[in-house]
Structure 1
Amino acid sequence: MISATEALERLREGNRRFRLGVQSGDLTSQTRRNQLASGQEPFASILGCSDSRVPAEIIFDQNLGDLFVIRVAGNIVAPSQIGSVEFAAARFGTRLVVVLGHSQCGAVLATLEEIQQPTENQSRNLRSIVDRVRPSVEALLATELRHDPDALVRQAVRANIRASANHLRHGSEVLEQMIRREGLLVVGAEYSLETGAVDFFDGVPEAG
């Protein structure tokens, strides 16, 4: 088991390689598959968006078995996502949890559109996603950001990431205890579709 800070640095280094185009992983390695057949030891959990452009293993340049990845539209937090994070932390000893959102998130855009122009007969399943994003972004529409659509989306994406990270920190007794006693760290990060960079901006310990 590696510490949360070491895991975070490993992700940062991997993203740096990805941006430079010097990836080191070999996701098709038969040797690696054989090694993992009997078990896994992921060093970090990633709660990310389902967007096809944001595969965690690739943007962090990690191999099979390195990351425990949970993906759902809008990187929202519901009971099944909390349970998945709890499972990885308890079973595999992962001490870093990253809520990974991304620029121009479709779920956030859909939520902003729904708040401003509600639709009729929306699928209740889709509405369940919108309803989980809504609390974190609704207040932004009451600010001057409503006059700047691009800035509104940027701020809404980050607000949604922060909300999900806070939900994980405070919505589970299991995770709360691990944060207090076992060095579990939950951080929020945003992936830029435009640059390929991941910015860890929420809950990150200060250097030193």
Structure 2
Amino acid sequence: MKKKYAQVYQFKIALKGIKPPIWRRIQVPETYTFWDLHVAIQDAMGWDDYHLHGFELANPLTGLKQKIGITDEVFDRGFLPGWRQKIADYFSMANQSASYDYDFGDDWEHKIQLEKILPRDKGVMYPICIKGKRACPPEDCGGIWGYAELLEIIANPNHEEYEGMLRWLGGEFDPEHFDIKEVSFDDPDKRLKMAFG
């Protein structure tokens, strides 16, 4: 059974280190945990969610940096489990910013900004993506440096790696493409069960 809620949190998620910027604007229920927010970010950005992730933001009770997410023994960095931490306990208009790191190998760093806390629109199914720009980089392309190299290769049909890169990309890739109608959100509870049984 879904929890009742009266408000939604509007976040802007922007990938760091890439220009022109790649970003999404989403609205999620105030009842969301950090796991739920992670799933919404994955779906809005276009990631495949098969790597570890972590959030870092100020804990409003202590003022100290808090790490929240999912890790393993190799990357155990003192993270609190995301499914036990509510976004409403951390985010407020006085505590608006967080970082979100996805794939500790490629190290995709995102800036998370709480823009508004709004009344829930009764006619809307949340979460929703209301705006965004540019395609998400492909998984496992080597982070921002590997992505820059990928773009350089596919922009030059005479490059020796052009054909191989296109095959790896599934035949095509348009870095400028983003269509809000193509964004669909998965059920975070279902994703959690799949991840942990």
Structure 3
Amino acid sequence: MALTFDDGPTPGITDRVLDLLEQEGVRASFFLIGQQVIPETEYLVKREVAMGCSIENHSFTHQDMTKFSKEEIKEEIEKTSAIIRELAGEDPQFFRPPFLSVDDKMYETIDMPFISGRSCQDWVPEVTAEERCRMILDAAGDGVMILVHDQPHNENTVEALKAAIPELKKRGYELVNIRELYENAGVKPVRNKLNFCVYDTTN
């Protein structure tokens, strides 16, 4: 399985996420918003890389890109990829569209597989840590990608993961970054669709 985090890096929250991943010996993937990467947050990206996490693209401004022109879409992707290239030393391999909103224009313009994931509704403040943990565990499965957020004020997700990660390991799951997940499965992500699980190979 893969834990995938959106909307960071966020000082205070991403630090706690990384502390937990390091403690549990887990590698994850972080889908960054380009404008969130500023001199004060670069240390978080560097730490993610040092821990064996993969750094992926979540756009520059996190807007509904179906409303953008092809030129605007390219700018969103290229600006964020350039930031990732500079800090991680390599290009992102995957893209997660803001709000999981997609159209044919985006598929035609963005030359990366589009990644979704099983959510625990952790962008909703009212969803408790216990509820988030339950949804993560209910979504567990071989090749599944879990979608969570290291966004501001998201302490409930940190608390949910404190309970969920040991339980997932107890159930026999290895938690790896998204690139390792596909590589280990010997599967390529399907183009022109949102991929939820590495074994979901239908259009």
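Where a number appears in this text, it was derived from the coordinates with a stated rule and is not lab data. Source: prediction; values computed, not measured. Cβ atoms are built from the backbone, for glycine too; each structure is taken alone.
Source structure of the calculated read-out (mean count of other Cβ atoms within 10 Å over residues 38-45, 14.8) within 1, 2, 3: 3. Please state which of the structures 1, 2, 3 yields 1.9 when distance in nm of label points 7 Å out along Cα→Cβ at positions 14 and 46 is computed from it. The read-out comes from structure 2. Thinking of 1, 2, 3, which structure, once Rg/Rh (Cα atoms, Kirkwood Rh), for residues 126-165 alone is computed, gives back 0.98? Working through the options, I get structure 1. Can you say which of 1, 2, 3 returns 0.8 when distance in nm of label points 7 Å out along Cα→Cβ at positions 94 and 182 is computed? Source structure for this number: 3.
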